[in-house]
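Structures follow.
All of the numbers you see were taken from the coordinates with simple rules; none came from a lab. The model shown is predicted, which means the values in this text are computed figures rather than measured ones. Cβ atoms are built from the backbone, for glycine too; each structure is taken alone.
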Structure P
Amino acid sequence: MPGTFHHEMLYRGSETIAKLSQLRIAICGVGALGSNLADTLARQGAAHLRLIDFDRVEEHNIGTQTYALSDIGQFKADALRKQLFRATNVEVEAVRKELTTANARALLKDVDLIVDCFDNSASRQLLQDHARSTHVPTLHVGLFADFGQIAWDEAYRVPKDVAGNVCDYPLARNLILVTVAVAAESIVAFAADGQCKSWTITLRDLAVREA
C-alpha cells in the first residue's frame, strides 16, 4: 500500500526523499512563512525539524499561518509540533525560546541547515552573524508587499525594518504560499545535491526569477 510520501517518492525518487529525511533543519520563526514551510517540508518527508519561536498564536494569525482558532493562546512552536504529528506521525522539536546572541549556539547546535523565517532585522542579523561564524548553511526567506525572497546567506543583505507594526502590513496568503513552495523546493535541492540557488518572487505579475 502506498505510504505517506508516495507522491513525492514517485516524483523525486527514494534517494532524494531519504536525504531530505536525514537533513537536520532549524526553522527560526514559525509565523506566516515558518509554519507553512514546516508543514510543507514535513509532508514531503523531512523528519528532523527544530521549530524555534517564543510567540503565541493570536487571532490575526489564522488567515496567514497554519494555526486554527482552537490554537489561540498556545505557543506557536507547540501548536505546530502537534499539528505536524497529527498530519505525518513525525515528532519534531519545539523550542519556545527567543533566539539571542547568548543562546544561539546552543539552540542551533547539531543542525545541517538553518532557515530564517523571522520578521525583523535584528533576528535576521543574528542568524547571519551565526551562519558566518559557524559556516552552517543558512537560507533566508522573507516577504514585503508583493515581493518574496529566498536567499542563501552568501548573497543575502539584511533589510532594514519597515516602520510600524509588522502585523498591520498588507499580506496576501497567495504570496506566502508561492514563497514557501519555492523555499521548500530550494531546500529539497540542497538536500539532494547541495544546490544553493536564490530566488525572487513578485505576486502582481506572478513571476519567479533566479536571483
Structure Q
Amino acid sequence: MYEHEAAWRGQDALAKRAGFAIAICGAGAIGSNLADTLARQGFARLRVIDFDRVERHNVPTQIYGTGDVGTLKVKALQNRLFRDLGVRIEASNEKIDARTVKALAGSALVVDAFDNAAARRVVAEYCAREAIPCVHAGLSGDGFAEVRWNEHYKVPAEETRQLDPCEVPLARNLVTLAVAVLAEVIARFADRGERMAREVTLEDLRAYDPAG
C-alpha cells in the first residue's frame, strides 16, 4: 500500500516508521487530518488523544462526516482509519492535564495539535521536563499557520484570544496546507532526525505567469 512512499523515501524510512510511536494531542482540524495523512505514509503506531465529540461545524475542516456527528472524535477517527486503510490507531478519550499528561511517556514524538493555550502549556512543559521530542502546530483566523519544535515554541497567552477556538474562522485550504507541512516535518524527523520549523500562509504560494 505504501509503494509511492517507498519509491520517494526508501524502504529504510518505511521500516523506521512502522515502529515510530507518535502521540497526537488533539483530534480537530489539524489532528484528525494529520492522523489520516501519517497513516497513509506508513506510520503504524499512532495514538490520538482528545475528549470532544464531533459537531456539525467540524465537518468542513476535519476528517469526519455528517454521520459521525455526536460520536467521540477519537472513536470516529479510529473507526474511519480502520475502515478506509485497515490501520489500527490507539484512541484515548481523555483530557490532558497535569495528571493525564504522563501518558505521553514512551512516545518517540508528541504532536501538539490542541486549540487552547492551557493544554498546550501542559504538553510543552511535560515534554521539556521529560526530554520527549515535541512539535507544535497551530492556525490563526488571519490565514497563518506555524510548525515549531518545543525548544523554540512560545505558548500563546490566553488573554490574546478574542474568540472561542470553535469560532475562529479557518479556511479548509489553510488546514490542509498546514497538515501537509506538519506531516513533512514529522516524516523528516522520523526518517533522519531532522528538525524543521516552518511558517506558512496561503499568500506564500508563488504565482505562475504562463507568459514567462
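Which one of P, Q has distance in nm of label points 7 Å out along Cα→Cβ at positions 123 and 147, as calculated from the coordinates, equal to 2.1? Clearly, the read-out refers to P. A value of 0.70 for FRET efficiency 1/(1 + (r/R0)^6) of positions 11 and 51 (r between Cβ atoms, R0 = 30 Å, to 0.05), calculated from one of P, Q, originates in structure P. Among candidates P, Q, the computation of distance in nm of label points 7 Å out along Cα→Cβ at positions 75 and 107 that gave 2.3 used structure Q.
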